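Every read-out reported here was derived from the displayed coordinates using simple, explicitly stated rules and does not represent laboratory data. Bear in mind the structure is a predicted one, so any value in this text is a computation, not a measurement. Cβ atoms are built from the backbone, for glycine too; each structure is taken alone.
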Structure P
Amino acid sequence: MTMRRLDLRGQHVDARELRSRMPRAEVDVEAALAVVRPVVEQVREGGADAVRALGEKFDGVRVTDLRVPAAALTEALDALTAERPAVRAALEESIRRARRVHADQRRTDVVTKVVEGGTVTERFVPVQRVGLYVPGGVAPLPSSVVMNVVPAQEAGVESLAVATPPRRGNGPDAALPDPTILAACALLGVEEVYAVGGAQAVAMFALGAREVDGSQSCPPVDLVTGPGNIYVTAAKRLLRGVIGTDAEAGPSEVAVLADDTADPEHVAADLISQAEHGEASAAVLVTDSADLADAVDEALARRVPATRHGERIAVALAGPQSLVVLVDDVEAGLAVVDAYGSEHLEIQTRDAARVAARVSNAGAVFVGPYAPVSLGDYCAGSNHVLPTGGTCAHTAGLSVATFLRGIHVVEYTREALADVAPHVLALANAEDLPAHGEAVSARLT
């Protein structure tokens, strides 16, 4: 197959124009809000029963107990250990590496001596209760359990809950989520798991879910994180302010900045790996080598039909959100990838580390031939919950910082207050807020 091409060689294009010419998947969150708004109102009015009814409507499963029984978590982990020990070992290694990275993100209180007798301390306090969403649409993602839970735990969050959709079907476990997701929760010590998916899960977290008898099936949370479909994203946007949220998740993206030293088989495999997420996934190659672009097309033609999900991969690679960009040199390529601001950015060039150090906009950067995005998806230690749609220009991926709040604690002696009082009064009077100044003067007379 052949990906679309955008030839920028010999052109001087500024950042604004580059952003307008780079492709994006069409995601209409505003349209999704029209669907999500009544869902949220149903949960607000109907509580737990509304969550059950919405689950039956959207997931095709009627769940009696929203919360997954503790025994089901234990059974899922036991089954994984007995039947798929390699998957358990992989999850344990993913957790171990993620803990190493996220433990280093912990913050310690910072005390600044502003003047003699005057200090400002910044305390870093974890969010008290969080709701972590784990998708289960195209494929169940136990790795997203790891990526959500580990930074929350390392931040010191005391109360955390996971929501993930139940499976469709009529078997005895039809009302339970995917067993590998449940096993991952058990490995991480997460006991509060809900068989709830979609926008109704976000609404449940934000508003709580009371039973008819007044008992609380799910207490409300302060913050909701985790990727999901467009309706999950719309629910987060609608309820922002009631809850805190992480970045809005759109279709998966990968950009590869490569020169003639890159292996076209590596590049093709990496483009395919991210296109595998879905038909709206974006795959972008930026290169100064037309020969490499041709070789990548040849590799894609062989690899796509041979892979399991080749049909949806082919749609994604042929879609308007994916293309090859030809540039004059790596310097011009850097301008393109910075303007694009991809969720995942691979650097496969000469002196890749030096090039990567100059990147300003990316959710995560993968350096050199042996750091594919797939490594970051599972076992690099980095977090794979990352900003999409160019929002990395102002938003970071999930980390310990997501679950912390900085609180300033101000301490001044009488002498230190007296020393600065004339400045406070001058500013208070300039803003026509004299009572602000009087609150200082009252302490000094």
Structure Q
Amino acid sequence: MMAAQGFQAVDWLLLAVVVVLLVVSGIFALAETSLVRTGLVKAKSLEGDRRRGARQLVRLVEHPERFLNPVLLLVLICQLVSATLIGVLADHWLGALGVVVATVFEVVVIFVLFEAMPKNWAVHNAERAALFSAPIVSAVVRFPPVRAVSAVLIGLANLMIGRTGGNMEEVRASHVTESELLAMADVAHAEEVIETAERAFIHSIIDFGDAVVREVMVPRLDMVSLEAGATVRTGLQEALDAGRSRLPVFEHNIDDVIGIAYAKDLIRAEHEGHGQDPVRQHVRPAHFVPETKRLSGLLREMQELQYHLSIVVDEYGGTAGLVTLEDLIEELVGEIVDEFDVEEPVVERRPDGSIVVAGRLGIDDASELVGAQLPEGTWDTVGGLMLDVAGRVPRQGEAVEVDHFRLVAERVQGRRIGRVRIERTVPEPQLEPAEG
């Protein structure tokens, strides 16, 4: 009967308000999904490309707590008010039957057209949706009434659950983690966006930030050093025999390093007729670093102070080894071998499937070689792992078992494990053939 009387002016006004509210809720639903799915790295790359709306997008993504709650609140208000008005209009036009019709309309039409569709479109077009919605959301969240109402309601919710709010900087998760960067590099390699060498370089750079000097240093047993009382001529011969341009010089024992002898300084002294002078008269100051110092910090220090070799000391002040600029670079780009190096390879693959590695090889590198995670602990190297499992210095040819691997001491030099053969004790897991 009411429908027969036609729409009244107020009905047209309410209907227009409903349409506007539903459109606004759809825009904010799209904004919510696209902004949440856009990471800071992506936003900054868009800003670097000078895309319209990228600057506002970066500001929003940097502080998601500033836009997420107001957007959710506005979506809820728009949908609740529009649903209420639809119910009023339906009751006005159809009476009791209108409530049922309004409920079906709200569930189907509002959800599909103004909730699911915008969000699904934003999922598949996150970049376009984020750039479109960022200026709108940025303007809305700066509107004082929106900020005030949002703050009051969120504060009330926090009060009801017994939370004081606190500093959002303390609870905000990091935008990008190291594991995410590594996964991104792996995905880019799988999709042939970057080469294998580039992927390995990215992994090396990230691992470099966590590595410490102890993991890359030349241990004291391998150090070639000079006694301070040795002559310049003797020191020069030692440097030539070892193929080194810099040698540590000690006074009483290796724990008492007094400086570094440069081969070029010894050559100059010999040329000037000072070949019988003690080496101590021709040393330069030594740089000392703790074995727990991070490689990234040491590399920066070497660049700033312009030196190439550091003496590594342990917590008791004793000499643990030495580290050179070349050692740090090799940690990034891999082994650097010149035409005069005669060192045996760090890794050697045998025809029987076993792998022979240097005892000083790091556990992480060994795990990557065998395709499984070897045990980690207070040790840094394969030799250290074998010593810990054996509980003593093993004899040459002696073996220990670790998880699904057998470690065999291929070479033992005094109290040191020089080479280790790694063998699998169980076959590598293989994928079962698919049933056809």
Original post:
Hey, mean count of other Cβ atoms within 10 Å over residues 195-202 derived from one of P, Q reads 13.8; which structure?
Top reply: Q
**OP:** Output the label of whichever structure in P, Q has the greatest value of relative contact order in percent (Cα under 8 Å, 6 or more apart).
**Re:** P
Subject >> distance in nm of label points 7 Å out along Cα→Cβ at positions 67 and 243 derived as 5.8 - corresponding label from P, Q >> reply: Q
Original post:
Upon calculation of distance in nm of label points 7 Å out along Cα→Cβ at positions 331 and 363 from the atomic coordinates, which of the structures P, Q produces 3.1?
Top reply: P
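Can you tell which of P, Q yields 7.8 when distance in nm of label points 7 Å out along Cα→Cβ at positions 11 and 211 is derived from it?
Label of the source structure: Q.
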**OP:** Identify the structure, out of P, Q, from whose coordinates volume of the Cα convex hull per residue in Å³ was calculated to give 276.
**Re:** Q
**OP:** Taking FRET efficiency 1/(1 + (r/R0)^6) of positions 203 and 251 (r between Cβ atoms, R0 = 25 Å, to 0.05) as the quantity of interest, name the structure among P, Q where it is greatest.
**Re:** P
**OP:** Compute distance in nm of label points 7 Å out along Cα→Cβ at positions 371 and 419 for each of P, Q and report the one that scores greatest.
**Re:** P
Original post:
Which structure, out of P, Q, was distance in nm of label points 7 Å out along Cα→Cβ at positions 91 and 219 calculated from, if the result is 8.4?
Top reply: Q
